[in-house]
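Peer 1: Following are the structures in question.
None of the figures in this text is laboratory data; all of them are computed from the coordinates on show. Treat the numbers as computed from the prediction; the structure is a model and nothing was measured. Cβ atoms are built from the backbone, for glycine too; each structure is taken alone.
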Structure P
Amino acid sequence: MRGGESAIRLAVISLLIRGHLLIEDVPGTGKTVLARALARSLDARFGRIQCTQDLLPTDITGVSIFDPQALNFRFQEGPVFTDVLLADEINRATPRAQSALLECMEERQVTCDGVRHALPSGFLVLATQNPIDMEGTFPLPEAQLDRFALSTSLGYPDDEVLVQILEDQRGAHPIDALQPVADLAQLVAAQQAVTQVRCDRGLLRYVAQLTRATREAEGVQLGASPRAALFLVRAARAWALLEARDFVLPDDVHAVAHAVLDHRVLVDPRSRLGGRTPKTVVDEVLGKVPVPLVPQDAPPE
């Protein structure tokens, strides 16, 4: 995939920490291509939901249907029963349909007629979203936004990258030739390696202070939750691992802070009119909370 290196890195981190990823940008910037490429890079089952206003919850999770031969009801699995699920243009689905993913994303299961159906242990949602001010969109509720470990955007490519994209797609789409580079067993091993990356207690306290500061910042209606702190530490560990280190530095926390925190910060209407955004709030918090001293060339104690 041309351009968007930071978004690609965050997508890989989402795999390493088993965290769902939200990709928000205007149409045509490659959101779906990134999600498809990530899924195809794994030798795993892939499912896709094209979210529209007439999408029903059962179109996502599945439904119990009557079997006339067995004279009983059986559960017909929906597209959510897969390893990697692409929810394309998720905010074009109605809030009722969006809520069908809440249990799936948090508990990795589906409850139908009082019966729980387990999803694959490595279940991952890659969701794309159009800007909320576009026609025909429904803003994701805060409870669902909080279930996404990371959020990112791609932006428009510069002229040189766009020329390369035009050349690459003169014939077939390059994604059609993309082959898996890892299987699920290798992914699980990599996820386990992330958990072994050491994080100093002082850094854990720093993460706690950062998330609390987002809730106490001026003009903030809703700040980062304890779930956000968990994902911030996990993402920092994954970033450190990608940097070939087995310990976390404050720079690793800063590198993933916006991806983890921005979509969880809700600025009140008055402050939004004044130009305050979740990004400016997180920037302010990162500059305000004292950074702990951690050795730069040795693992933390």
Structure Q
Amino acid sequence: MIDVQSLTRHYGSTTAVEDVSFCIDDHAIVGLLGHNGAGKTTVMRMLSGYLEPSAGSITIGGLDLARHAHSVQQQLGYLPENLPIYPEMIVADYLDYAATLKGIGARERSQAVREALAATDLAGRALDRIGTLSRGYRQRVGVAQATLGRPGLLILDEPTNGLDPNQTEHMRELIVQLSRRATIILSTHIMQEVDAICDRVLVLRHGRLALDESLHALHHTQTLCLHTAAGAENLLPHLRRVPQVAAVEQAPARQRAVFTLRLREGADTDAAADAIAQCVLRCGARLYQLQPVVRDLDSVFREVTAGGH
């Protein structure tokens, strides 16, 4: 769906984005993370066609954005962080106006507005003035304008900014529903949001892509933590001989021995855990706990962006 190669953008002598490359499949939800000034907004503006790259290429739906900007922009919807909506306008009128700006023809416009209202659960608010809506519903109006014309790509910048917990949950559910028909790039500062709904994360640091990883791979470290009874000096040599284990570290603990076991690359975690458990039991030691070491996104983000402020 999206193929970005060596994307670069200069502002005079300042480089905002440098040599960023990634590919995104259809219907994925990808989190775009980074500290303020890391280049997130610049990347989103280049993906939307609002800003031309200084170098590199963007292909969306098989079309080169540089050569087919109008056709590509008809395939995408964009929700900027501060969307200009008009409080005195009725929701349906605003969406009709936004559809006109998007170039949706007069014959298709009514259907496009109805579909956007249905997709964002706003049909019951279609005749309300935007100024009377709650913050959560105004955000839904912003998402609705982005979905006009059933785009294949949605770029959402801080879609839950300022929402209360219930409104945030409703917005997350809406984004997941929209991913059934569109690829979604979600920029946010809220790590829990990425954990809750994204398949993959891209992290920018100083304008460069510092991390591109699936959430599953990011959380699972190919490392196990083992708690056994004291007497580790007898068990340690046996653990080092388990074929799936690459390295063993022992941590001091009262009444127990605690081991961190880093598995070999490509090792099956379940098979390795079974082999390790069998090794412990054969040595006559007690097995108190054996579980994967899971990294949280906050910690990974801090590691990747250290010094990025």
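Peer 1: Name the one structure among P, Q that P(r) over Cα pairs in 5 Å bins from 0, in percent, for residues 59-138 alone of 3, 14, 21, 22, 18, 11, 6, 4, 0 was derived from. Walk me through the intermediate numbers first.
Peer 2: Details: P: 3, 14, 23, 21, 15, 11, 8, 3, 1, 1; Q: 3, 14, 21, 22, 18, 11, 6, 4, 0.
Source structure: Q.
Peer 1: Let me ask you something else. Determine which structure produced the value -0.52, -0.77, -1.06 for log10 I(q)/I(0) by the Debye sum over Cα atoms at q = 0.11, 0.14, 0.17 Å⁻¹, for residues 67-234 alone, calculated from the coordinates; the candidates are P, Q.
Peer 2: This figure was derived from Q.
Peer 1: Assuming -0.34, -0.77, -1.22 is log10 I(q)/I(0) by the Debye sum over Cα atoms at q = 0.10, 0.17, 0.25 Å⁻¹, for residues 179-274 alone as calculated from a single structure, say which of P, Q it is.
Peer 2: Here the read-out was taken from P.
Peer 1: Another question, then. Between P, Q, which one scores greatest on distance in nm of label points 7 Å out along Cα→Cβ at positions 163 and 227?
Peer 2: P
Peer 1: Comparing P, Q, where is FRET efficiency 1/(1 + (r/R0)^6) of positions 219 and 283 (r between Cβ atoms, R0 = 35 Å, to 0.05) highest?
Peer 2: P
Peer 1: Kindly point out which one of P, Q the value 20.6 was derived from, the read-out being Kirkwood radius over Cα pairs in Å.
Peer 2: Attributed to the structure labelled P.
Peer 1: In addition: Once FRET efficiency 1/(1 + (r/R0)^6) of positions 91 and 171 (r between Cβ atoms, R0 = 25 Å, to 0.05) is calculated for all of P, Q, which comes out largest?
Peer 2: Biggest value here belongs to Q.
Peer 1: Thinking only about distance in nm of label points 7 Å out along Cα→Cβ at positions 195 and 291, which of P, Q has the largest value?
Peer 2: By distance in nm of label points 7 Å out along Cα→Cβ at positions 195 and 291, the leading structure of P, Q is P.
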